[in-house]
1. Please compute relative contact order in percent (Cα under 8 Å, 6 or more apart) for structures 1, 2 and give me the label with the greatest value.
2. Among the shown structures 1, 2, from which was the value 15.1, 45 of Rg and Dmax of the Cα atoms in Å calculated?
3. Looking at structures 1, 2, which one was FRET efficiency 1/(1 + (r/R0)^6) of positions 43 and 59 (r between Cβ atoms, R0 = 30 Å, to 0.05) calculated from, given that it came out as 0.95?
4. Which structure, out of 1, 2, was helix-only ellipticity at 222 nm (-39500 (n - 2.57) for each DSSP H run of 4 or more, over all residues; to 500) calculated from, if the result is 0?
5. Out of 1, 2, which structure matches 2.2 when distance in nm of label points 7 Å out along Cα→Cβ at positions 27 and 51 is calculated?
Structure 1
Amino acid sequence: MIDDFGNVIDKDGRQIFEKKHLYEDEVPKILPFTKFNVKNVLGDFEMDPLGNPILENIGEGNFKDRVGQRVN
């Protein structure tokens, strides 16, 4: 999930990564010893019959999940 500034946030809106640390809109590679739970930054998606996430297009190449959080 991302905020209005492009920073990666968790489900409670806390910033996990700043936008400037993203590479092509992806979070940095996490080292194996880092205590990081990827579930904290995943959006809440409904899936179509083919297993693809259903996203709402909010314009300018931005999307949000089913609970209204902006995602990439």
Structure 2
Amino acid sequence: MRPGEIFEIFIDTPLEVAEACDVKGLYTKARAGQGKNFTGIDGAHEPPQAPELLIDTTPLSLEEGRAAIVALLIP
């Protein structure tokens, strides 16, 4: 990886998983109407069309996802 080089990495995870990991309670607040345009609740979400790396968290473990990112950054 060269200095200044940018890689787009898309971490694709089910909404339920994101909500379960939300220690700040932002999803709960968004569902209660406290805030607008929250991704996954009432805001639009457009996944990237051609990321350098797509990590689908459904079949992958944390270690497998991390390894994929490291492999991209440090070939």
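Taken together, the values in this text are just the output of simple stated rules run on the coordinates, not laboratory data. Just so we're clear, the structure is a prediction, and the values are computed from it rather than from any experiment. Cβ atoms are built from the backbone, for glycine too; each structure is taken alone.
1. Top value of relative contact order in percent (Cα under 8 Å, 6 or more apart), among 1, 2, belongs to structure 2.
2. 2
3. Structure 1 accounts for this read-out.
4. Matching structure: 1.
5. Attributed to the structure labelled 1.
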